[in-house]
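Each structure below appears as structure tokens.
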Structure I
Amino acid sequence: MTNNELDNIEAVEPKSSFDATKYEGRRVKIEKVEKIEKQSHWINGSYDANKTVTIPAIEISTEPLDELPQADGTTKPLIVTRRLNLQEQVQPDGTKKLVISKNPKAALWAFMRKLGVTKINDMVGKIVTIITEVDDDGTSWLRIA
């Protein structure tokens, strides 16, 4: 191949087989809520890109929206998840207790109020709406509203 031929090689966007927009607005039940541990760069209220700490969170999962074909010929259920942080409150004896913050900026409490529940396990079976969000690079993601 000559240099001119090399210069004529076109750059193309990848073709995605997943169209997230077809699930926009779909209403689906919450199937599972579980406590998990996740990594966070927020340490004592300050962001540090070079360090992480393990924090407690709640992971909310929907019922499967669809079955997605995989490269090996099998299918995988399309489940939308959302992770919301729990808070750790230090007790007088020094132990830590998990709590749901009622701070106006606390996403878990706001989400629970929207669903009309006061206990985490009461979220199971509630109906949520799926929305599509698009990243700066154009990638579409499904999210629980």
Structure II
Amino acid sequence: MAIDNVEIVRRGYKAFEEGGVEAILQFIDPDIEWHMSAAFTRAPRVYRGHDGVREVFRFFNERIDDLAADPHEFIEADDRVIVPVRMHGRLKESGEPVAYELVQVWLGRDGKAIRLVTYPDRETAIAGADLVGSSTP
């Protein structure tokens, strides 16, 4: 991200907290690739564009009420930002609290996220091919 990587990602999480998925789209490139781990979607899957971002949140919102994201820290790694985050809410069927610890790795260009890869844990994220080699998506 040409602009301060960490600050843009922080603003995105704050926008989600205040306004949900539509509020974060201003920080996301219309051609984003959002890579979800099989830990969350039964099989690895790539969602594309703003409609893909909406689909990711639709997937979670069909199962969870009051979905929220609490980032633990923002780790700058060249042009990427690594964010261990706790996603939480209440299961729609039972009302029971549910929480998931995951790690999101953001890549940006010109102040917008162009790629997001979600990992089930920090070790997998750091070891992931997306953190090794070239800085291009």
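Readers should treat all values here as calculations from the given coordinates under stated rules, not as data from a laboratory. Worth saying up front: this structure is predicted, and the values here are computed from it rather than measured. Cβ atoms are built from the backbone, for glycine too; each structure is taken alone.
Things to note:
- Structure with the greatest value (metric FRET efficiency 1/(1 + (r/R0)^6) of positions 18 and 50 (r between Cβ atoms, R0 = 35 Å, to 0.05), set I, II): II
- Structure responsible for 45, 29, 25, with Cα extents along the principal axes in Å calculated and labels I, II on offer: II
- Answer label among I, II for the case where mean count of other Cβ atoms within 10 Å over residues 66-73, calculated from the coordinates, equals 13.2: II
- Test item: helix-only ellipticity at 222 nm (-39500 (n - 2.57) for each DSSP H run of 4 or more, over all residues; to 500) calculated as -2500, pick one of I, II: I
- Between structures I, II, the calculation of Cα Rg over 2.2 N^0.38 Å, for residues 74-121 alone yields its largest number for I.
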